[in-house]
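In structure tokens below, several structures.
Readers should treat all values here as calculations from the given coordinates under stated rules, not as data from a laboratory. Computed from a predicted structure; not experimentally measured.
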Structure P
Amino acid sequence: MITFVWAEDENGVIGKDGTLPWHLPADMAFFKQVTLTGNVVMGRKTYDSIPNPPLKNRENIVLTTNQSFDAPGTIVYHSKEEILNYAKASDKPLHIIGGVSLFEMFKDEVDELYRSVIHESFEGDTFIPEIDYSQFELIEETQGVVDDKNKYPHTFQVFRRKK
């Protein structure tokens, strides 16, 4: 199974200058809860944006065209086919966590979407690619709690591809 896991603002912004443009601990907790069920796949820039990589307690897979890229504690692949073969052989979900090129590359293969929507507008330079939501059904939606640490209204959604 292949999933996408990401957070976006009301305008589809997912990043600014290689980082998240918001601080929302509840979203980080949601991300961790989802991705601990499987392994994570990311591009090199996403890998580079993670503080103290690799992500703990998950297999970290980096997809890059750079043949000499090496990241201790990760698996490095150089093609979509290698990722798809890994997904077929794995009994765990493969969570694609970014960047944009990976979301675009796997949009026809993705089975589930884990989306955090931050109900606010942020300055950004990176946007989630267009997803045809008519191919998916919303199976779960939870309103996040706004508090001292989570100052933006937010919603967690799970979509499953229609058969």
Structure Q
Amino acid sequence: MLSLFSKKKQKNDLSAIADAVMIPLEDVKDEVFSKKIMGDGVAFTLKNNVICAPCSGVIEVLFPTGHAFGIKREDGVEVLVHIGLDTVNLNGKGFKTLACQGDKVKCGSPIIQVDIDSIKAAGYDLTTMLIVTETKDKIFHFNHYGDIKKGDSILES
């Protein structure tokens, strides 16, 4: 009976990468993301400076610039977290990697530390996207637009 009230995450779940305001992907000021060319997902306006894994899996891609990383879950689903718009042009300035490509991570593991103030001062939009790039035929329905805490589910139940 108690298992009915358990907060255990579903295997298909994805979680917020930071304390943030979650917004629809269509609201991102970049057509590659807003038109879902890379896949469906959501975006975040960050409230803190550590970006965490949205799921457990292996870091398949971690850009040397620290602006983006990809995780592949055990079930083959792949997600990409892209921090900011055009932030690749910073060549790593303002990003500190806290994990390495090939690392096996748990949901909520810190991956990238971001110097929010310096990146914004350089004129960059720090809207951060979470894109499901490989669904493995799973369907993802996003919810919870508005304030969200790191680790909260971003999917409809």
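Taking volume of the Cα convex hull per residue in Å³, for residues 65-144 alone as the quantity of interest, name the structure among P, Q where it is greatest. If you can, show how the numbers build up before the last one.
Numbers: P: 169; Q: 110.
Largest calculated value belongs to P.
Of the structures labelled P, Q, which one yields -5500 when helix-only ellipticity at 222 nm (-39500 (n - 2.57) for each DSSP H run of 4 or more, over all residues; to 500) is computed from its coordinates?
Working: P: -5500; Q: -1000.
This value belongs to structure P.
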Value 70, calculated as volume of the Cα convex hull per residue in Å³, for residues 57-112 alone, assigned to which of P, Q:
Q
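Looking at Kirkwood radius over Cα pairs in Å, point out which structure of P, Q has the largest value. Display every interim value, and only then the final one.
Values: P: 16.2; Q: 15.6.
Answer by largest value of Kirkwood radius over Cα pairs in Å: P.
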